[in-house]
1. Using the calculated result 2.6 for distance in nm of label points 7 Å out along Cα→Cβ at positions 44 and 84, pick out the matching structure from 1, 2.
2. With semi-axes √(5λ) of the Cα gyration tensor in Å derived from the coordinates and found to be 42, 23, 17, which of 1, 2 does the value describe?
3. Assuming 2.4 is distance in nm of label points 7 Å out along Cα→Cβ at positions 28 and 60 as calculated from a single structure, say which of 1, 2 it is.
4. Assuming -20000 is helix-only ellipticity at 222 nm (-39500 (n - 2.57) for each DSSP H run of 4 or more, over all residues; to 500) as calculated from a single structure, say which of 1, 2 it is.
Structure 1
Amino acid sequence: MCSQVNVIISFMHNQEYNEILIRRIQQIQKLKHRPDQFTVLVREIPLCIEHKARDCCVDHFFRRHYPNTYYSYQMVYKTEELEESVVRHAIMHCYNL
């Protein structure tokens, strides 16, 4: 009896997972690049005097100057891969001119 219940529950979870997966894939396919959604790369962020941290300085700046469009920020600490990506992009951009 217990094993039958486990099988039924597993089947239901699998069906639900597949349905959610299909919906996510459809949503990703519908997404279009919008000019109002972009990323800003900020370097050498000053230390926030009020909180003694760098990340809140970014948050305060964008909330003050872009209150209707600012969503969030994310700090990047290991920048090696990011630097490589920026250099690759710059090289590709130079060759495409």
Structure 2
Amino acid sequence: MEEKRKFNRLYTNEDKKIFMSCAGGIEEEVQLLDLSANGMRVKLNRDLDSGIEIAAKIQVLSTTNIYYVKGKILRVEPRGDSFEASIQFDDIAAVPFE
């Protein structure tokens, strides 16, 4: 089956954590699983609903720039005792959003 993604994915190691906040006041450190120009996949400790808006601060390597993203959760799937969420970016910036 041919891959139909528009952007290449960067897969991260198990140690890569980012801070993510969601609508409704939920704030959590999550594990970044992969990243592309239009979204990311993260490992969560809780189940969240699709459509929830998120904001996150991402720095893939200590030598790379920090990026701030806004987006929404497309889907959440259970994975044992955790959950994996696919997130689509709506906005990306080099400075924090106001």
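Just so you know, all these numbers are worked out from the coordinates, no wet-lab data involved. Quantities reported herein were computed from a predicted structural model and do not represent experimental measurements. Cβ atoms are built from the backbone, for glycine too; each structure is taken alone.
1. Computed on structure 1.
2. Only one of 1, 2 returns 42, 23, 17 for semi-axes √(5λ) of the Cα gyration tensor in Å, namely 1.
3. This value belongs to structure 2.
4. Derived from 1, not from the others.
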